[in-house]
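Presented below are the structures under discussion, each in the form of structure tokens.
Please treat every number below as a calculation from the coordinates, not as lab data. Remember, predicted model here, so these are calculated numbers, not experimental data. Cβ atoms are built from the backbone, for glycine too; each structure is taken alone.
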Structure I
Amino acid sequence: MSFSHVILSWTALFPLFLIFISFIGYCLYVKHIHMKYDHIPGPPRDSFLFGHSPTFLRKMRKGDNIHDTLLEWAETYGPVCRVNILHEVAVLVTCPEATKEILMSPKYPKDKFYNRIFSLFGQRFLGNGLITETDHEKWYKQRRIMDPAFSSLYLRGLTGTFNERAEKLMTTLTDVADNRTEASMLHLMNSFTLDVIAKVAFGVDLDLQKDRSVFSNAIDTCLKGMLIVARDVFFEYKLKNRPFIKKVREACRLLRTTGAKWINDRKTAMQNGDDVPKDILTQIIKSAGTEGSMTKEDEELMLDNFVTFFIAGQETTANQLAFCIMELGRHPDILEKVKKEVDDVVGMKQEIGYDDLGQLVYLSQVLKETLRIYSTVTGTSRDLPKDIVIDGIHVPGGVSCFLSSYAAGRMEKFFKDPLTFDPDRFHPDAPKPYYCYFPFAIGPRSCLGKNFAQMEAKVVMAKLLQRFDFPLVPGQTFDILDTGTLRPKSGVVCSVRHRDQNK
């Protein structure tokens, strides 16, 4: 073989040689990571390179709730559990003291998971809104501007709107009862919470069923896309997934286009000197600064927060309400007790007042217990930039930490008979759970809409309990569907009947 042929052969093989050397180098780096963190307890890896990701993917394909696996790992391996995916390590933490330390301090910023949902398959999604902004100072600036829309004084003024939207749902339920048909309570609660967030947050009426359906489908598609982006790093590179990826991008664009229109309509009203409410939409506009200095990024940030509130204000409350109805249907004794409280406090009143909500103590306990067992947002994650000791285990810095409210809420060490639905756990005289119950997170980055969501839930549940019986249709499953948030897989199908007030 001539020298020129040798050179040509080597030139052809050189890229393969580089790939081989790079692969060996990467494997050595993965081995280094394993050696650095393998003293932390955790389940055996499915493979050297892919770590535990095959387990997650198998469960996703089967439609299983992956958080039950995390609960099992937490119970088996203890309060700090290592999880490997490729060269990345995360720790699942169910230690109350560590939960307190990590969530209560700004020293632990939100981790890179939140960067992943900046966009979905290249289409901007939550961007740098209140949920996803990892820089504490930038987040704090946004939060400070948004706070007035969630003050107790402003929320008190929303009681009438909550009642009005709930009455529309009661009209729908009356038709269902009159026709003696069955209804998916999850579907109805989704429609209700979508109506509420559109009206209360953005001043828009969604009276057309078509509008509700379009937005519900878009939210559902985005959440599924978010789940895949978080758990399957190779999904985007498979040709068969392109139709779904296109749907996700279109859903993101629909939400952001809708937000742009509603924001522009409100800005026009503000410029014309019209009276506008101090609602979420007004505060979103204020968060972008003055009109004269507004940049393209300011406009995108407004849309980030629009999408954030539109989804967060609708999805999680609807799921909580559906789970609550499901559990009441399974526990007639609890149902009768909460009905009696509603009868005593509300009676036959159509308008439920703000002060009435404060007296619905047992209903509050029922809603809190629902979120203990069914933490619709399953937890939150933080970056651990420096070394930390958790329950005696040294965790080197540079990893993500997932704090699972779902796992903590279902652990025997924190709650006796954890799968038993018992609202008395949250009786005013019962001891408060010590940093093992945080469905809205805790600390400076706890959910801004917590009180909004629970007011909304109490109004609609009180009206439902006041007027209807809703036995569960036999034969349906009580399984959980993991779609980024948790929802009842069955849809909670009920036979809605008018309540006999003379019983």
Structure II
Amino acid sequence: MSLGRTYSVGLNAFEAHVVEVQANVGQGLPGVTIGGNVDTSLREAKERLRAAITNSGFAFPDMKVTVSLSPADLPKRGSSHDLAMSVAILAARELVSPAKLPSTVLLGELALDGGIRPVHGVLPAVIAARKAGFTRAVVPLATVAEAALVTGMEVGGARNLAEVVRWLAGATVLDTVDDSATGPPIVEVPDMADVVGQSQARHALEIAAAGGHHLLMTGPPGIGKTMLARRLPGILPPLDSEESLEVTAIHSIAGVLAPGAPLVTDPPFIDPHHTTSTTALLGGGTGMARPGAVSLAHRGVLFLDECAEMGAKVLDSLRQPLEEGEVRVTRRDGVAKYPARFQLILAANPCPCAPVRDVQCVCSAVVRRRYLGKLSGPLMDRVDIRVRMDPPGNAALATETGESSVTVRERVTEARGAAAERWREYGWRTNSEVPGPVLRRRFRLPPHVVAPVEASLREGRLTARGADRALRLAWTLTDLAGGVAPTETEVAQALLYRDRGTYR
């Protein structure tokens, strides 16, 4: 037999597609040709394949070797197809048993000595293979724990090419545990009890956590904005199984999973520096865009500290993912789509000089307006809660103690549970995800309840988008209070939270 056939998986942003790898060994000048819309790293694989096969104890064919990756119209990139190509060449020379190949996907980069190195995106690749009907997956041993998260698949981790050949022949069993893994680093989330004073900001953070709402905190430096934001993950409930796999898949593509325990069970907390670029925030790179900060924060928190120091264009780039829950980045090889349903937390000083007390400010009114003016109207219209923080009194620092994260988390979890039960048949998890038309039609509130919103609309103090967001916030306030439906009080409170916290 001069034709070998194996299967691998190619990633196209967040989408994964099974790739059929065919290797033909025939007459012609000795050499290796790899085709099928491949990038530079795959064209360079010919030398890796030759060295890996030779150093694994097999003779590389001294003939013309043609390797084709199909479908040909799908761009192929990266080194994850190395293992599948090498086994296809060996199958063409009848050096491996072909019995398991039709039901197996092979993933991994080959070292020159035949070792199999880890690659990014193993989890979404194995998920795609299962959906396509495959029952086995061979992955690098360093990523076997990640691949084993997919149920219904026989997953094995291999150290080198020779071990895969022995497994295909039935002479060995592949490992399912990487004994060299050191385990995930222990990350301690700070406790809310550390925060003294700032009762209004604490309550706003609790409301934001309960409904998945976006929050802006403004105030002088050192007042506790960052301190509060970093304690938000401690009051959020853990991810459910579906959310965990989705978040883990994104982090797998980005290559930021912990090696010992790859499953992400807690909402991620991403805090890029205020000098970050639009590309770093949304995703980018050559060829096909890679996940950015907004996607890494999916189902978690994106915290932008000193947001007024960021570029206006960078901040405005958040408008589309905030509204749609996904980000679309166009690059040379196509449009990359990644999930980006995150909770945005903004923190800003009131002005460039940022004194401890506002009366000490030396900035003119124009400078102050220009400073926070980077937070454009369309962006701020998507922020549900705004809080202005003032310095606490001396007595508060000495005597006041706040609730612990455990106590606050219980209330947040109960409120989220009530919202999830209400929206279960629609597939939404939090109040912030509910479309406005649904709130205004299927869950219409009595006229006297929405009267504050109607008045704000008539006076031009509220946009139609802002009205929908105020109603979502009112439902969250109701869930925290244990109510059945918002009253006029919750609607009025929601409007107050949208109006607070501005220095302009």
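Assorted remarks:
- A value of -10000 for helix-only ellipticity at 222 nm (-39500 (n - 2.57) for each DSSP H run of 4 or more, over all residues; to 500), calculated from one of I, II, originates in structure II.
- Computed 0.05 for FRET efficiency 1/(1 + (r/R0)^6) of positions 114 and 474 (r between Cβ atoms, R0 = 35 Å, to 0.05) - originating structure among I, II: II
- Computed 1.00 for FRET efficiency 1/(1 + (r/R0)^6) of positions 146 and 178 (r between Cβ atoms, R0 = 41 Å, to 0.05) - originating structure among I, II: II
- Among I, II, structure where FRET efficiency 1/(1 + (r/R0)^6) of positions 442 and 466 (r between Cβ atoms, R0 = 35 Å, to 0.05) as derived comes to 0.95: II
- At a computed 1.05 (Rg/Rh (Cα atoms, Kirkwood Rh), for residues 26-225 alone), which of I, II: I
- Parent structure of the calculated result 0.35, given that FRET efficiency 1/(1 + (r/R0)^6) of positions 74 and 170 (r between Cβ atoms, R0 = 30 Å, to 0.05) is the read-out and I, II the choices: II
- Comparing distance in nm of label points 7 Å out along Cα→Cβ at positions 154 and 426 across structures I, II, the highest value is found for II.
- Cα Rg over 2.2 N^0.38 Å - structure with the largest value, from I, II: II
- For relative contact order in percent (Cα under 8 Å, 6 or more apart), the highest value in the series I, II is held by structure I.
- Computed 2.6 for distance in nm of label points 7 Å out along Cα→Cβ at positions 66 and 218 - originating structure among I, II: I
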